[in-house]
Structure I
Amino acid sequence: MEAWNVQKSANLYNVNGWSNGFFSVNEKGNVSITPRGPGGAKLDLLELVNDLVDRGLRAPLWIRFPEILESRVKMLAGAFQNAFQSYGYKGKYRGVYPIKVNQQRHLVEALVNYGRETGLGLEAGSKPELLVALALLDNSDALLICNGFKDKEYIETALQASRLGRNVVVVIDRFQELMLLLDISKNLGIKPQIGFRAKLEQKGAGKWVDSSGPRSKFGLTAYEIVEGVELLKRE
């Protein structure tokens, strides 16, 4: 029977398939991390954990590597920039991070910091998330996208944020939200930036297939979008 080796361990767990160069199996058979990506310094995770245990810490441990966040933010922006140059696109990349993915303050702060050069913004899906975004997003040019169910307080907060110089876009999920937004904006004397979420006729594939297509509970139909545009023209 052939002896087990490091390469077999790497193949068994398909490390090269999911790690993108940030993780690997070293010559000791331990998992190593390269926080800054391929070519950077490596760290043996087992040695790190053993060192932390020697200091009196106990498992389970939550170990963060913010350098990976920095690398991914720059990689994403770079991919779009390369595509723009290749196809002669004159627009601008405006990425946003959905706070609902992970609301941990250290994570959101790190993303905002690393995405400052590329104008990375935030996406909020509720009033509490909007308040978090307002507290952490200090780049007035970065987008602050407002999604989710919108009541009067949520919309008022979003509009007041735009009055303070934030680049807020209120995305309309239901036609009734547009009517409410226009009424509140008139009362406050604030001209909003508005986005429409489209409900596509074609269904997608995969895990969320049932939430796509014409029966989706999110977004506006093509008819509603046209009606919304006509309403805005009249306003």
Structure II
Amino acid sequence: MSDPTSINEIVQRVLDKYADDIPQYREYAAKFQNLDRWTGSDPKVLIADAAGSATGLNYKNIVKPNVKAFREQFIESGKVQSLADLAALEHDPEFTESFTIGHPNIVYDIPSALLEDAEPNANGLGLLQTWAESADPEQYRSDPVGAVHGIGPATFQYLRMISGADTVKPDIQVEKFITELEKEHPKFSLDSSSDAGLIDSCSWLAAHSTYSMIEIDQIAWWTFSETESLSGTH
């Protein structure tokens, strides 16, 4: 006799067990979607955050303080007020000397890509969020933002995520999460062997449960991050 329990019920039950252990996942998922992180809703800071994070440096101790310093030096000072100003930093020696983490070119190359076909005076946050919502990670190499030097699948997805899109970043925490589920539930349609497989796996889990992709990302992050790295990262 076949098991009457549907795959959706099984997936829901499995994810519920993880979620029950880290109820804060929902709060932090909402922070990403509502642009309520320390970066706020300034697209210039969001892009700088992605640039600083691109090479996997310690976020709390290196990336965050450096991006905060960039915000103070260039944005709060009034020097950089728009995406066009951000793009112009390519030729600014002060920027070259001060922003030395991650891939600094991302700071000016992404706004250049976003502005290429934009209407004059287009809203910077609107441009970034429109891109984030419509970007296809499976085609990231042919995407104007994905074509920027230093942008890999993880940074591509991270920028989408911090811009409010419902998605996941294929990082080590998500890899550990999907790998564990893959071993414990071989009937689930999961693949931990590649970045694309991790993203597709999270999409499959979201489609078979009440959890959104960003919630699944945060469940994975809070479950598999080292304890000492949890504070100060959001």
FRET efficiency 1/(1 + (r/R0)^6) of positions 29 and 165 (r between Cβ atoms, R0 = 41 Å, to 0.05) from the coordinates reads 0.15; which among I, II
I
For mean count of other Cβ atoms within 10 Å over residues 101-108 computed as 12.6, the structure of I, II it came from
I
Please state which of the structures I, II yields 24 when relative contact order in percent (Cα under 8 Å, 6 or more apart) is computed from it.
II
Taking 15.9 as the value of mean count of other Cβ atoms within 10 Å over residues 141-148 derived from one of the structures shown (I, II), identify that structure.
II
Determine which structure produced the value 35, 18, 15 for semi-axes √(5λ) of the Cα gyration tensor in Å, calculated from the coordinates; the candidates are I, II.
II
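So helix-only ellipticity at 222 nm (-39500 (n - 2.57) for each DSSP H run of 4 or more, over all residues; to 500), computed for just one structure, reads -15500; which one of I, II is that? Intermediate results must be reported in sequence, preceding the final value.
Details: I: -13500; II: -15500.
Structure II accounts for this read-out.
Where a number appears in this text, it was derived from the coordinates with a stated rule and is not lab data. These numbers were taken from a predicted model, which means no experiment stands behind them. Cβ atoms are built from the backbone, for glycine too; each structure is taken alone.
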